[in-house]
Structure P
């Protein structure tokens, strides 16, 4: 592979990475806003996943377990899947809807962010009051 070919490959990977980052950022912004949360965490790596875990009723610090190779990553993924199922049910989606998250993740995020569903969770999100766009009364 020549130097020019490698430069083009690096440029395409950078552009595609930026496109994915922008898409997921906007999708998470939509999900957070529909859930009544502040939207800015959607753009902060690790903290956006921290907030997704909290929205799904999981402890946000579990994202740090994902930094541990192999076993930690698998444990983290289990908690992320549980959070995802809870989030989608909070938007009124059935359990089988999670197949989209597994097979076509961008479609799952897009539907949750931009369809007409309303946030009505059956679980208790573990988001601190400062994470909400409008102040919430303590429980």
Structure Q
């Protein structure tokens, strides 16, 4: 594997997970507003702690490449469900773009499901031991 291929896996994990980590932290700092938005979209606000945990802890797990296939599968599902629940207003171009962004992120996570975390990951390190 050449140097660029070796670096692209950890950078790809970082870039893919960063939006979730930042979003989860943002939900913590704007907890009440996020609860209100979820309820307005028909999602029980009691789900918010689980959403925050998945975004922050799942994002960190992806960056570290820890249990990457399992976590990526959960994140792909979360991305798809979020797209359908929050961004399915295709008459609104912004919502359509957000929908497509979520679909693209799900695709990135499914690549991790298919091929694993790759180099510089805890999963790879554990395979070597």
Structure R
């Protein structure tokens, strides 16, 4: 698979986790990743889903840690890997509340737009979601 804008997160440090109504934002020094579906959080061996006790704490555990790697594929969805675990955005059809799954916005130091990408139902890597509706 070719380059993804998600690759820009590698070595970025997570600065904050923002819970906004029914979606989530991960704020990095030069990027904001917005998940419009609740991601699965893995910290060590513990796998947490939205609503599980410790879910929010699990997400916040990544604050101050650098992204070690990313993956984007139909099998995994969007994966942001840290040394202590990962954040996975790979929804089932029932979890969708609109056509957009996630958005990544890169910005310059002065917060000017640099680049952005959006992941939608029916588009790479979520083609199978359109077929299952």
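I have 31 for relative contact order in percent (Cα under 8 Å, 6 or more apart), calculated from one of the structures P, Q, R. Which structure is it?
This figure was derived from Q.
Figure out for me which of the structures P, Q, R the number -18500 belongs to, where helix-only ellipticity at 222 nm (-39500 (n - 2.57) for each DSSP H run of 4 or more, over all residues; to 500) was derived from the coordinates.
P
Which of the displayed structures (P, Q, R) returns the greatest value of FRET efficiency 1/(1 + (r/R0)^6) of positions 7 and 79 (r between Cβ atoms, R0 = 25 Å, to 0.05) on calculation?
Max of FRET efficiency 1/(1 + (r/R0)^6) of positions 7 and 79 (r between Cβ atoms, R0 = 25 Å, to 0.05): R.
Every number in this text was worked out from the coordinates using simple rules, so none of it is lab data. Here the structure is a predicted model, which means the values were calculated and not measured. Cβ atoms are built from the backbone, for glycine too; each structure is taken alone.
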